[in-house]
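Each value in this text was obtained by applying a stated rule to the coordinates, not by laboratory testing. Treat the numbers as computed from the prediction; the structure is a model and nothing was measured. Cβ atoms are built from the backbone, for glycine too; each structure is taken alone.
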Structure I
Amino acid sequence: MHAFDYSYLEGDAIDVRRANEGEKIVTLDEKEFTLTSKNLVICDGKKPVALAGIMGGLNSEIVETTKEVMFESAKFARDNIRKSSRALGQSSDSSSIFSKGVNEYTTVMAMKRALHLIEELGCGKVSSTHFDVNTGNSIDPTPMTVSVKRVNGVLGVKVPDEEIVRILTDLNFAPVLKGDELTIQVPGYREDMESYPDISEEVIREYGYDHVEPTFMPTARVTIGGMPMKMAVELKIKQHLTQAGAFEGIHMSFFSPADLNLIRLPEDAPERHAIRIINPINEDLSLMRTTLAPQMIQAMARNQKRGTLSGRIFELGKVFLAKELPLTEYPEERPTLAVGVFGENEDFYTLKGLLDNVADTLNITFTYAPAEKPFLHPYRSANVLYNGKPIGYLGQVRYEIQDELDMRVNAYVAELDMGALTSCYEGHKMYMPLPKFDIEKRDFAFVVDSDVTCAELEEAIKASCEYITSVSLFDVYRGVQVGLHKKSMAFSVVFTPKNEAFTDAALDGYVATVLENLKTRFGAELRA
């Protein structure tokens, strides 16, 4: 229902029509809208006074000086109200109700109830002026006849006849049962009741779903179940991440243009090549997402605002990439993994450890290289590479974005293209027997140029000798002792024998090969 101040209505008329192109109205929340012929308006004799089914106009609102009121109780086509609400970006309790559908019985009863309350409370005198424009459909109960056998057939259980009668009586259906024939009177406010499946739903809702016993379909057969490889691997990735203390997050597949602005993407960025929804719920959910990063960053911000100052979150979902816009074919739905960590005890390396966990699950190894992302810290970010090709990134969220979202602790985010790793899903870890002979461990400190990365040295060391099974960095030093634009990087290297124990001469040869290889490629010198 809606109430108008009658003194503001002009022309002694009420006209419900489609708006004229470019016609304007200011609603009760003081927002001005420019309308089209697709919008329905309620007008007096001269002007629009309400957006039908959405909100009344400011030019006819009830104020302290109101003396005469006109009530309107109406039913509108739900698709029109839904489309107008979304197109105008104006949502209200009224539009929410009308979008789902209102029946004629309710509009009549609402008006009668409102007028009754005015008389009972003594707050006004009801006028005899009344207009009823309707479809001509009766709002009285309508008869429906169904078979009890068919009602029970839908449910798969036999509900006692007396229970069916009792339940439908309590629901004001006035049932009459004669043998297998059940006749009911459908109230005017139950427009959803069309056939026997609707009766079955009402009966089991009151009788209790616990009466339904699970049984096999008549044609069902017991088979050996299984899980597709893709699903099994993704489940294993999720299990590894949850075991590392991460919680799974699930976001909608839509996001807002503001999300792309949040992460400072340039106008020509591929991520801005997003598919726009024709009928979005609202502007915040108007684009199909092309990256998981904005939603992950906002999830970490929301947790901090609610007092959770540390945590790990991951999402394994899809991004939607169009080959061209407007769409001429279905977009690519690329599986993507996003991981976010935040808190005083979290940093770049804890996030990297989670990604290495994913790589270990797939029985592969990631390498890392410097990255430049507009939403990541320039010195605390990296690209993730597999077989030399970039498949993602990780890094700390820029301070400006953290400040904009009122974050209280540092946040880190990573994103991996799982579609590029699909070929790894078939891989299986092979059992390797423990070595029969003692392993040998050597520590080296190499002096190299400051722009040489740890990953480059690790890769070169491993490639130098087939017996090297582990390389780990344990120290980095910069200072006058190693020279300007130089740094010292210290590694522990493990040599594992295969068929026979190492001799001193053989081991010295392997070490010499490592040193020679690093000197040739990077000019590395062994630090004294």
Structure II
Amino acid sequence: MSNAISSTKPQPQERTHKEIMVVMTALMLALLLSALDQTIVATALPRIASDLHGLNKYSWVATAYLLTSAISTPLYGKIGDMYGRKKIFQISIVIFLLGSALCGLSTSMNELIFFRALQGIGAGGLISLVLAIIGDVVPPRQRGRYQGYFGAVFGVASVLGPLLGGFLAGANTLLGVSGWRWIFYINLPIGILALFVIATRLHLPVLRLKHRIDYTGALTLSISAASLILVSVWAGVTYAWSSWQIISLLVAGLVFAAIFAINEYYVKEPIIPINLFKGSIFSISVIISFLSGIIMFASILYIPEYQQVVRGYSPIKSGLLTVPLVIGLFIASLISGRLITRFGRYRPYPIIGSAVLILGLWLFSNLGLNTSQYTLGSWMIILGFGIGLFMQVPTLAVQNSVPFEKMGAATSTATFARSIGSSFGGAIFGTILISRLNLHLKALLPNLKTGPINASSLAGGTASLSKLPPIIHHDVLRAFVMSFHDMFIYAIPLAAACFLIAFTLKEMPLRDSAKEYAEGEAYHLSGVEL
């Protein structure tokens, strides 16, 4: 039985710049919730685990969140297409806020892990639905005017997270509540404000029809994603890459991914329509999203680690010192966005951006023990500039190349690819860093008489380093620097692959108005590519 509105498909609306900016403010607040949460919790997690007497379950607080957020991301895209993005977006925010409040009330690590998983279910809808709603609100040609703001949100979160996390974790109590609990409570006013603005000012068209949920697809995708994410978390840390645990998870991830793909091909209403991959723009954009997720993880995560381990800076200070990267990212996002709006072309920016990224990674491969902070700042600006030039382009290209009613599924697929890429970036570069550190330690300290020194024994970071005898402390720092050098060198081929693949990205004229969206199906099927 069908209960459709008068039109055969949802019709986008024309909006003024003022109306768009009101909605954009709410979307940026929601995006900030998701982007800030991981960095702020990571900084405070040692204090949280200590207070809750659960250091042995430390890693599962992050893993539970990562698992549920990644698994739910593509599901939100499809459900948003089916039932309307505004309603589903509001539900995702409510779930995230509920999880945040319960995390703040946790009295044990088991409770915290469970509530972080709940929080992750909500987080899966925040980024994917924010990006899809932008596609609802702003035509692709005009979207460049606003994409710089969203690049800035990610950059600000990478700096603000360690600052807030360090400050709140260091406070014994605030207003009679343990300081670390405010890490979760701080989400509540931001999320409530975003909910209010979305409820009152965001009006989206909805196509209401009878739908059939693809349960088989949801189950197989969940198993595949969970298996691959556990590989990214455990490989090279908890278990060796060649261990039966990691190999079994890899096989399970690939087998269930194949089952998912076959199911999606035949099912009537797939979660990720396989026919979207027939379009070269969609396929190439998803690949670029995956590679950019891997590279960005290495760029943004390990620069603060260098500052903390080698320089001995606190998380707060290392966060402040990454401001140049944010500045470069914001400026590049703003410039590229304005140029895309003006000229209607997006293809040059992944090419130029990945080339600049290669330069930035090469510069960071020259890190030394005494590299000046001004030099590091200039390198960070270059690296951030490269990321900012193309960070939003794959999503823009995807949204412009698919029919309007499939935009949610398409957007969430690109977001999911970037999320999986980030997870694997952590596993790949973490393994590289540890293995190279062990190698350099053996080379620099071959005749050590005071016992074995290896990457595992230095897992405590600056705390472990401070306990070392002065006679070997310098060589250990040299080993760390050489390991960071190797890690950035190994990242360059991935950036080069992104550069080469970007040349194959074809360009479809950017739709410039709500009227073109309304005609989007015919426009899409015409296959116009430049």
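Brief remarks on what is shown
- Per distance in nm of label points 7 Å out along Cα→Cβ at positions 318 and 382, the highest-valued of structures I, II: I
- When helix-only ellipticity at 222 nm (-39500 (n - 2.57) for each DSSP H run of 4 or more, over all residues; to 500) is computed across structures I, II, the figure -25500 traces back to II.
- Comparison of I, II - label where FRET efficiency 1/(1 + (r/R0)^6) of positions 46 and 358 (r between Cβ atoms, R0 = 41 Å, to 0.05) is highest: II
- When Rg/Rh (Cα atoms, Kirkwood Rh) is computed for each of I, II, the largest belongs to: I
- Structure responsible for 22, with relative contact order in percent (Cα under 8 Å, 6 or more apart) calculated and labels I, II on offer: II
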